[in-house]
Structures are given as C-alpha cells and as structure tokens.
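A.B. asks: Structures incoming, each one as structure tokens.
Rule-based calculations on the coordinates, nothing more; no lab input. This structure is a prediction, so every number in the text was calculated from the model and none was measured. Cβ atoms are built from the backbone, for glycine too; each structure is taken alone.
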Structure 1
Amino acid sequence: MMDLIKIQKIDNHSKIKKVLLDSILKNPGVKWTSNNSDKEINYNVSNTDWQQKKSGIIQNDGSIWDYSEFYVKNIKPYFKKYDFVNCDRINVHNVWYHQYLKDDFHGWHVHGECQFASIYYLELPDKKHCTEFYDSINSKLVKFDTEEGDLIIFPSFIPHQSPKILDNSRKTIISANFSFDYLNKASYEF
C-alpha cells in the first residue's frame, strides 16, 4: 500500500512559492485547534483557510483572485502523472493551506469523499517536520525523504499526520483532495 504514495519535484517551485505565500499573507486564515474537544483527531494549526469561505484578493481592476485557481493550474499536471488508470478528467474537490508554527501539529487522520489527497511542501525548513504515514499492513510508521518543493500524492484512506513543530520554524503546506473521473475507453479496448 505504501507504494501508492508518490513524490514529485515541482518545477518553478520558487515562483509558485512566492505567489502562494504572498496570497496567504494578503488573505490570512484562522487559527484551527481542537483543544482536545474533537474525539476523532487532535490538531493545532496557527494559520489555515480549511473550512473557511475563500474570499480571494481584490485586484487593481476590481476582480477577485483566488490562490486555489493558480495552484490547481500549476499543480494539476502533476496529478495527471499519478493517473495510473487512464482517466479523462481530474476532479479537484478542495484546496487549502496550513501554516504550522511552534507547538502546531495535525494528528492522525484520513481524507473522506475523495480518492486521493496531496500535500505540496511550500515551506519545509527541516525534513523532521514532513508528514508521517501509518502502514496498517505492517503496523509501522513511515516517513518519506521529502523536501521543500515536493508534492506528495497518496490514496486518501491512508492514515497520516503532521508531527508537532518543536522549534521556531514555519512549515507551510498546500493540500488538495481530488478524484479521477471517466475512464478513457480507448485504454480498455482489448
């Protein structure tokens, strides 16, 4: 099952990082914490737009720019590389960011109502802060050799967590849930 987790290096990471971090700075989210009240998972994230209405940034011409459109445009080709069943359409369900500061974490969880999840490491100052996965077949914790600028894609049912940040660094990730739709019929004609 762990072989279904794929890591890809994102081209133009520096440019994408600047645009996305500027967007987060101009349109900050909220602190998201369970305070041990959520019986399923515990979490403490200093800045996120998870479950927030996306308002976007008002441009000089009055239009509203939403970072998620920029993100999907730049990252969707990498989702397609993960398509091992030859589908004609990728449905991106939602996109959000998390910024983790000292003492922030996101406990064990899975992503529902989608086939796959992804994590783009926009800022990852130390590899010890990378996402951890639980291999339920072998009952063990699995860490991958990821670094800033990497995109990790995995089946959404695999348990994973973001370990607690114990230093003064900042980790920023952009996540997306997606599914493949409509098989390419030509690939299945035998």
Structure 2
Amino acid sequence: MWPLLFLSIITLACIIERIIFWAKLSKKNNRISNLILESYENNSNQFLEFLKKKNNNPYSQILINIFNMNFLNEKDFEKGLEINLINKNKEFNKYGNIFNLTIAISPLLGLLGTVIGLMNSFSFIDLGSVGTNTKEVTGGISEALVSTAYGLIIAIFTISFSSYFNSCKRDEIIALREFAVKFQILFFSKSSKQK
C-alpha cells in the first residue's frame, strides 16, 4: 500500500500542475492569436517589440524563436515552425511519462499488495484447528483486496486526466499550426508587396 500511496501523491501533484497550466493557457490564448495577427498587419515595424511584451503565450514564443532564426525564405520559415512546434509539443506533454507509468504500474502494485496480503492471511491458518482464526484470515483477505481496488482506482483516475490533457495538447497544437499558417501567409504576402 505504501508504494501506491507514494505513486498517487506524485501523480496527483502532476495532475494539479497540469490543470493549472492548461487553465492559464486557455485563458490567455482565447484572443491572443488574432491580436498578434492584427498587430503585425497594422504595424510590422514595432511587431517584435509587441511580441516581446506578450511573450507569455506559445504564439508569441514561436514567432520570437522563428524571427531569431533569421530565415531567408518560406522553406526556412516552415522548418523553424516545425522545430518550434516539436518543442511546444514536448512542453505540452510534460509529465506524460509519469502518467503513463502510473497507469501501467498502479494496478500491478495493487495486485502485488493482494498477493502479499493473501500470503499473510494464510499464515494465520492452523491446519489442525477448524474455525479458530477466521477473523484474522477474512480480515487479511479483505485488506488484500483493498490494495487491488486502490491500484485500479488510481489507474482509472490517471487515465481520465491523461486523456483530457492529451486532448488539450492536440487542440493547442492544431491551433498553433493554424495560427502559424495564417501568419506565414500574411508575412510573405506583406513582404512581397514591399518588394
């Protein structure tokens, strides 16, 4: 039971951090992509300064990183975009390995607790006497089954949140790609007009 408790505390802490992360991110990103596009369209000379002021969101961070790469053409821009999206994907998937480990190992730890509990229960059985230690045996068996239930509950709880976080990550990556394509079209159409 102690390993399950330790694993559940770590997983719960990671889940709370991810809930706060996604709540803040969704609150910030509701209108920021349109604001960035409008800012570039209206005043491209002051655009980098605008991005640096608003650098606490992935949209600004991706564009700042791409502009720091000094791309020469549209292909370089696309490559920079892909590199930045991969990095954002890693950031969005923080603690994903811990969630996967918890999902896989908590039922096994529960079963291990059950086996150990049953072994302890059977040690109370005296072969020569009938019915003398039934309370100890049945108490040990019920305690053993509780660890299996805890392991399954922890796994189910973690799967639920992990699935939610994966859907948030998928949606955010799609939104970032859509934003980047819009910005790319705007940037290269504006730069071709200036030539």
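A.B. asks: With distance in nm of label points 7 Å out along Cα→Cβ at positions 44 and 172 as the yardstick, tell me which of 1, 2 scores highest.
C.D. replies: 2
A.B. asks: A value of 1.6 was derived for distance in nm of label points 7 Å out along Cα→Cβ at positions 156 and 180; which structure in 1, 2 was it taken from?
C.D. replies: Checking each candidate, the match is 1.
A.B. asks: Moving to a separate point now. Can you say which of 1, 2 returns -29500 when helix-only ellipticity at 222 nm (-39500 (n - 2.57) for each DSSP H run of 4 or more, over all residues; to 500) is computed?
C.D. replies: 2
A.B. asks: Given 1.00 as the derived value for FRET efficiency 1/(1 + (r/R0)^6) of positions 108 and 148 (r between Cβ atoms, R0 = 25 Å, to 0.05), which of the supplied structures 1, 2 does it correspond to?
C.D. replies: The structure behind it is 2.
A.B. asks: With distance in nm of label points 7 Å out along Cα→Cβ at positions 84 and 124 coming out at 2.0, pick the structure among 1, 2 it was computed from.
C.D. replies: The correct label is 1.
A.B. asks: Here's another thing I want to ask about it. From which structure (1, 2) was Kirkwood radius over Cα pairs in Å calculated, if the value obtained is 20.6?
C.D. replies: 2
A.B. asks: Shifting gears a bit: Figure out for me which of the structures 1, 2 the number 69 belongs to, where percent of Cα pairs over 18 Å apart, for residues 52-163 alone was derived from the coordinates.
C.D. replies: 2
A.B. asks: From 1, 2, which structure was mean count of other Cβ atoms within 10 Å over residues 68-75 = 16.6 calculated on?
C.D. replies: 1
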